[in-house]
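Every number in this text was worked out from the coordinates using simple rules, so none of it is lab data. Here the structure is a predicted model, which means the values were calculated and not measured. Cβ atoms are built from the backbone, for glycine too; each structure is taken alone.
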Structure I
Amino acid sequence: MPRIAIYPGSFDPVTNGHLDVVRHAVHLCDKLIVSIGIHPGKKPLFTTEERLAMVREVFEPIAKAAGCQFDCSTYDNLTVTAAKAVGATIMIRGLRDGTDLDYEMQIAGMNETMAPDIHTVFTPASVAVRPITATLIRQIAGMGGDVSAFVPASVAKSLKAKLAG
C-alpha cells in the first residue's frame, strides 16, 4: 500500500520554510499532496490559482527528484476530512520552535481523535529557515523590502509583480 502524505497550509506565499518541509517530506512517503486550505474569513494576497501554480512550480521538481509522486489540491473543510478524501495516512507539519510544537501538538491530538488512522509527522525546520513565516514575508514585501533570501526566486518575482500592481 503506498504511503500518501498531505502537507496542508495556506502557502500565501510559498516560503523557503515550506520548501524545507517538502525536502524532508518527499523521503517519508510515496506520494505527497500539498493542499491549500481555503478559508472564507481570510483574504489571501494570492488567489487560489496563483498559490496552486506556485506550489506546483516550486515543489513538484523536488518530489520528482526524490522519486515521490506529487499532487496539489485545495480544501475548505477540516484538514482531516481533506486528508481522508485524498487517501492520506500521514499529515506533515513543520515545526520552527517550541511555540509551534505546543500549538501543533494540540491540533495533532484533536486530529488523532477525529481520524485515528491519520498520523501526524513533524519535521523540524532547518536552522536557516526557522524565523521565516508567510506573514512576515507579506509584511516585508508589502513595505518594499527584499524577501529574496526567504522565498524561492520565482515567488520573489511573483510577490514583486503582485505588490506593484
Structure II
Amino acid sequence: MSNWKDNITTMVLVKQELMKQDLEHIWPHNFPEVGANEEQILVVEKELGYNFDPMFRDFLKYANGWKGFYQTVNLFGTEQLKKSTVMDYAKTLLNAIDEDVLKESGFSTDELLPIAATESDKDLFVLCLPNSSTPGAIIWFAGEEIDRFKNFNEYFLAMIDYNREEILALKD
C-alpha cells in the first residue's frame, strides 16, 4: 500500500506553492477533506454493489475528497461517489465519451466509476471496476483518452507532477 500521509503532505506542499504562484487566482486552492471512516466507505460500497479497489479505499480513509485537486478537477469523496448531483454530472460526462474512444480504450461505461471531474471542461477520471480487465487502474478522459495509470497511487503521484508543471507554467 501507499504511504498516504507522505503523499498527501507532498501534494499539500505543491498546492501551497501553486497558490503562491497563482497571482490571478486561476485555480481553486483547497486542502483535502478529512478522511472517511469505515462506515462511510461501507455505505457507498453497499449502494454501488461492489467494494472499492483496496488502494482507492485506503486513500479515502486519509482524504475523503479534494476540491481543486488538479486545476478545477475535484477528486470525489464518499458523498460524491454515491448517488449525488456531482455523480450524475460525472456520469453524463462518461456517457458523452464517443463510442469509438471507449472501444479503443478497451472498456464499456459499466466497467468504469467516475472518481474525479471538472464542471468547467470535459476532464473525467475513472476507476476501472472489479468487472473490468484492469481493476484499480485509473483512466483520464477529455474527449479522448489522455492518460492511463496502473493504480490509484500512480495516478496520485502523477497528479502531484501535473500540479508541479502548473507551478512552472505560472512562473513563466
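One of I, II was used to calculate relative contact order in percent (Cα under 8 Å, 6 or more apart), giving 21; which? Computed on structure II.
Quick check: 15.6 is what I get for mean count of other Cβ atoms within 10 Å over residues 74-81, calculated from one of I, II. Which structure matches? Structure of origin is I.
Here distance in nm of label points 7 Å out along Cα→Cβ at positions 10 and 122 is compared for structures I, II. The highest value is that of II. Given a value of 1.4 for distance in nm of label points 7 Å out along Cα→Cβ at positions 66 and 90, point me to the structure among I, II it was derived from. Source structure for this number: II.
Cα extents along the principal axes in Å was computed and gave 43, 38, 29; which structure, I, II, did it come from? Show your work: numbers first, answer last.
On the way: I: 45, 33, 32; II: 43, 38, 29.
Derived from the structure labelled II.
Which one of I, II has mean count of other Cβ atoms within 10 Å over residues 58-65, as calculated from the coordinates, equal to 21.0? Computed on structure II.
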